[in-house]
Structure I
Amino acid sequence: MTKETATGTGVSGPDEVPPQGGVQPRGKWANNMEFIFSMAGEIIGLGNVWRFPYLCYRNGGGVFFIPYFVFLFFCGIPVFFLETALGQYTSEGGVTAWMKICPMFQGLGIAAQVIVAYLNIYYIVVLAWAIFYLYNSFKSPLPWSTCDNWWNTELCHSRSSVFGNPDLFQAGSNWSFLNNITVPDYSPNDNYSVSEAYPIGRSPEEEFWQHRVLRMTTDMSLGKVNWDLAVCLLLAWIVCYFCIFKGIKWTGKVVYFTATFPYLMLFILFIRGVTLPGAGEGLRYYLTPDLSRLSDPHVWHDAGTQVFFSLAMCQGVLTALGSYNKYNNNCYRDCLALCCLNSATSIFAGFVVFSVLGFMAHDMGLSMDTVVASGPGLVFSAYPRALSLLPGSSFWAVLFFLMILFLGLDSQFVCVESMATALTDLFPRHLRRPGGREVLTLVIAVVCFLLGLPLITEGGIILFQLIDTYGASGISLLFIACFECVVIGWVYGADRFYDNIEDMIGYKPFPVLKYCWLFITPLICAVTLLYELVNSHRIIVYGYVIGNWGVVLGSLLILTPLMCFPVFIIVSLVKNPQNMTTPSSDLRQAQPHKPILTLCECVVFKAQVQPRRRVAENKEDLMMGEPSVV
């Protein structure tokens, strides 16, 4: 008699069921490296480059690492591992996994997919901007480095680089060619500041970003669609579609390139950056610790939100990618390695960014406070300005925007993959048929492209900022994370989930994870959520304060995913009130007679023995013999 027969366990594995009626079996990763690269491509994105370094600088330099790693160890890694292990255990996407674990909380998965929908609509707009800049990077001189373009205003004042053009900066040189304005003689040793020479001037990089790329209207009304950006957005969606239209058997191969190429670009830019004059000063600003900032709650808030955003938690993506693992894959080891890789990349990106910004401050005679920016302002204004000061600026601009494009691309198509996986698992009879995956992915791409068009209108940056702030907001993510820990820890049972994980990987994870799910992570999430609610503020975009209409729209963006919780609780109550918290009998339970939750050797919740639905003949068959279409 086998172990499974003796214990009366159910088995997890829709892949074990032979295809019926034209329905194709659910695939698996061809190997573990495809899973690793796909996860790395998702969690390592633009936030590592344009958000983490700025937060370090703004929140006390090296001191920011303390709250960051506190949140990483007690919130980031527990939730990251929980979601990934859940997908691997259930072999289901972000919605049906929660439906099987606890039908009452199916809304958790639906809420995550709403946030993924927000991301699919607005995140790819950044790729459209990157493509636009990449195209213009092949021009010489760079169009954002001069003031003689049709989009420039009379306030524009350009300046050549001391480093790139030393002959122009000899004593006695005449600088009157700059917009016919006479300026004092300049010497490389002078403490010269562009902001002092042109107190009302604007840089050509800033005007290119606002007047050529965004083409913002004075009243911030939406206006017409910028056709060239629409073409770039369409191109981004075409590339994204062909990366994933065949499912994971295609995605798993694409990520080998898209996940590794940005590292090559980062390394090249790092070598160039640290060899520039002024790089040391930039790195000093990046890392110099200010211990007094540890008492500032805003520093801890920034650290927490950065961890949640950078690890792509509470979006169903980790569950979807984990669901394509084989049952006995060591997801615990993989998750620890991926979280460390993500943090190391963020820190390394800070060296790349601040070495170049330090050079720009040194070359232009500006303070670091003047040149440091975050978000789109860093990628599309501050950093291009620094690159334009280098000799061979077009070459470095091409490398930089290629890096930005690939950093965003794999994060984008993995998000689309997550949504496609969730929908396919919800409706397998209709979507898991020959050609069904291609059609579904095409529909998602077309719908999201059309919904993204308002974001590239003349006032689209307002909508972009609203979705970025409220759509994938810290409020929604923290709320979902808190509920995920409560459901796994207290409803499904932390001990039962530990037994499931031990059955998969062969040993129990670090015991602290259990208490993180039960107490520490929900408490930290709740406190951070409360702080964010109390300290909400109006959004200002390039001097324009978003009015009450923006607050209303932002509130709707937050409430839409959160409404999924009560709605599906009511649905579960109406449809099957006796089994609202009963896991599916399809799920394999290695030790069904053990209590599902114990604390200090006291039984909190007794065992929930499920009726046997299907019996595995041999555990090795379950773990290694899963059919694969990859």
Structure II
Amino acid sequence: MNAYITAAGAYLPGDPVGNDEIAARLGGVDPRGDRLRRRVLAANGIVGRHYAIDAKGRTTELNEELAAAAVGAALADRGASAADLDMLATATTQGDLLVPGFASMVHGRVGGGPMQLLSAAGVCASSLAALDAAVAKVRLGDRRRAAVVGSELSSRWLRGSRFNGSGGDGDAHFLRWMLSDGAGAVLVEDRPRADRPSLRVDWVRTVSLAHEHAVCMRAGMDDGAAPQAGRTWQDLGGAAAAEQAGMMLLRQDTSALGDLAEAGLREFQSLTREGLVDLKRLDHVLCHYSTNAFRDIVFERLGEASGGALDTDRWFSNLETKGNTGAASIFIALEECWRTGRFEPGQTVLLAVPESGRFTFGFAHLTCVDAEEAEAPVRYTPAPRRAVATDSGDVNARLEAVWGDFEERLDEVPVMRRLAEGTVTIEDYRRLLFNLRQQVADGARWISRAASNFSVDLFDLRSAAIGHAAEEHRDFMLLERNYAACGGSMEDIRAGEKNIGSEALSAYMFHTASQPDPVGLLGAMFIIEGLGTGKAAGWAARFREVLGLADDQVSFLAYHGEADDDHFANLQAILAQPWIDAAAADAIVKTAKVVARLYALQLEELDNV
């Protein structure tokens, strides 16, 4: 199942505030602080922003009200109401209250009926973390329409009363002239809207590098490099004491920002190496910059990496006119592009958000589609990653040839042919689940055996296998639940025997996994994970369409259509490793051939035990 962004909304409080008005609005600026203000504004390029505080520094709206207004704008864009939502995911640096979670407060403000809530905590990238959660639930079929909102009310942290009129704290004053207030929201649904193009969410990725970097943007601790027991804002006997100690200032370690830009570029380049992004094929890039200085570094480095000047017309940011609104920024930028018709069907969009908190990065890839996609669900297929050439040829090209033959054989399997023709029956589907279950139950076992047989020289493969086995070891239980939801007996499926194809496939997998350093199993994973990323979602959608099945009856296939995208991307990364020589390539390709033939045999021999 796919997930689509079908509407967008934004809310910016009050009238725009120009650069010459900021000092008067925030207050507490001495001559040194004013010089710093001018330097920061010259670098960041912002000429207008919005604050939810009035000329006397009084808060005019709550953060939850900003978020609710943005959600309301997105719902109005869709012609829907809060009662149509079954999930709300929120992102903010700091809500109005310490407890309860921000999503609960926004839900109370938005209204509607019962719904699932998620409060994503963090800084700028928390908005894409919230989007990731909503997309995953929609793709799983567990939710039909989710609202995702990023919202910030930074101005309460920036008022001059917090600084006691002093301009002495450069790291704190840096953010005073950088941050502002606002909210942006999107709606995520399981099908595109009929009256205008939608944005299919192809994938979302977030990654933290906190294990490599100290805290960069922070509040609630002293000036040390890391928080210590007894030295956080909650340990000083009260908020007033923490305020007096300067712990309630929002600070930025400006000396680390260059490292943040470089780390973000490396993460972007890793997506390119994995085949998830092709810079030359992207039609639009929406990147959250906190300052134009970052933008210039990004353009320069990417231009160097691509071997020529970068087409910056494809890059969009409204930082200059809307300000840096943290977690809200990427959705506020997306809403402006959405409202002005910037995206056209067939075009691709990359969202990119670096977060300085402790070095977190978020990315999302979108494709603009029209309403006809509702009739023909499409899964995003990453561009093939270039593999290291070996003496026996490009291993990826050889595997693609194996896959092509496998697809042709699958098309001739009776149950798959009936599925394509629309003549498949509920009994066919139950038989398919029944027969798959017996082999799927063995999956985690042979993966674990393979992990135990990798030597220390292939430690990364051992670790990857262990992690994969942990993810797979309960897959058969999901399959069993689907079978029971389709009228089958749980006792029957658990007592079933492998058909002759499943027997052959399991025996071969255990035999191969038992060999020393069984690198050939990468070929098996190419076929099996390829089924997930290339076939499972389409099969799930087709079974639902032809048989009128519910989400809880196809969730095994739908889940693998989602989860195996990540698995396949990881596999592509492994296949590009330089240690894959001619001998390893031959073993991988041969194993892929055998597994492809035996997997098809398993489907051809349903019930033949």
Which of I, II leads on mean count of other Cβ atoms within 10 Å over residues 315-322, largest value: I
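Between I, II, which one scores greatest on relative contact order in percent (Cα under 8 Å, 6 or more apart)?
On the way: I: 33; II: 16.
Max of relative contact order in percent (Cα under 8 Å, 6 or more apart): I.
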When mean count of other Cβ atoms within 10 Å over residues 283-290 is computed for each of I, II, the largest belongs to: II
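Given structures I, II, which gives the highest value for distance in nm of label points 7 Å out along Cα→Cβ at positions 371 and 443?
I
Can you tell which of I, II yields 7.7 when distance in nm of label points 7 Å out along Cα→Cβ at positions 35 and 483 is derived from it? Don't jump to the answer; show the numbers that get you there.
Values: I: 2.7; II: 7.7.
So the calculation was done on II.
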Given 0.85 for FRET efficiency 1/(1 + (r/R0)^6) of positions 67 and 363 (r between Cβ atoms, R0 = 30 Å, to 0.05), calculated: source structure among I, II: II
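Work out the source of -15000 here, i.e. which of I, II gives that when helix-only ellipticity at 222 nm (-39500 (n - 2.57) for each DSSP H run of 4 or more, over all residues; to 500) is computed.
On the way: I: -17000; II: -15000.
The read-out was computed on structure II.
Work out Rg/Rh (Cα atoms, Kirkwood Rh), for residues 507-586 alone for each of structures I, II, then name the structure with the largest result.
Details: I: 1.15; II: 1.12.
Sorting by Rg/Rh (Cα atoms, Kirkwood Rh), for residues 507-586 alone in descending order puts I first.
FYI, it's all coordinate maths here, none of it is from the lab. No experiment lies behind these values; they were computed from the predicted model shown. Cβ atoms are built from the backbone, for glycine too; each structure is taken alone.
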